[in-house]
1. Of the structures labelled I, II, which one yields 13.3 when Kirkwood radius over Cα pairs in Å is computed from its coordinates?
2. Please compute relative contact order in percent (Cα under 8 Å, 6 or more apart) for structures I, II and give me the label with the greatest value.
3. For which of I, II does helix-only ellipticity at 222 nm (-39500 (n - 2.57) for each DSSP H run of 4 or more, over all residues; to 500), calculated from the coordinates, equal -11500?
4. To test your reading of the models, identify which of I, II gives 12.4 for mean count of other Cβ atoms within 10 Å over residues 16-23 when calculated.
Structure I
Amino acid sequence: MKLELTSKQRAFLRGLCNTQPVVLYIGKEGITDNTVKAAWDALEAREIIKCAVQHGCELSAREACDQLCDRVHAAPVQCIGNRFSIYRESRDHKRIELV
């Protein structure tokens, strides 16, 4: 179950993630259980995270984004080059109000 965003919500979230640092790197192993757990925890704390696919990884940024979104029930926000951003509303620490 993937979360769906409207174009206005996605545009708002893109503006928020522009200044954020990369918090999750996807390496040559691809998306492992540890990667999913790290993404889940980061999404609970921040609601929006920026990820980067390293050069040794066999996945493209788009493939990694889609796979990670499916596993953590998040919505893709933006994918440019080897970086992508994803969003999921936090259960305990809601910070971002989407209209």
Structure II
Amino acid sequence: MIFKKDNFVFGLVLGFVAPIICFIIYKYVKFKSLSVSEMFEWLKLNPNLITVAVSLSLLANAVLFTLYINANKDKTARGIFAFTCIYAIGSLLFKFLA
């Protein structure tokens, strides 16, 4: 049922939520003993970990994007791709300006 929708706004929502869920999973697997603020401080001190966290988070969008492209739901796929670009720009800014 979720793969039958073809809507740009729905794609934006999926593109926003999927990396957050993946990032939360990464946080609880890799940094279970740290709070969220401590984890962000640790990421600031270790820029290579930012790349890993962002890559894993955006992998969720890559999977969703592929599923929706293969299902010919191009509007939803465009929304996912748009938010993927926003996340990528935001992560680069965090990495280089932090």
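Computed from the coordinates by the stated procedures, all read-outs in this text should not be read as laboratory data. A quick note: this is a predicted structure, and the numbers were derived from the prediction, not measured. Cβ atoms are built from the backbone, for glycine too; each structure is taken alone.
1. I
2. II
3. For helix-only ellipticity at 222 nm (-39500 (n - 2.57) for each DSSP H run of 4 or more, over all residues; to 500), the value -11500 is produced by structure I.
4. Considering all the candidates, the number was obtained from I.
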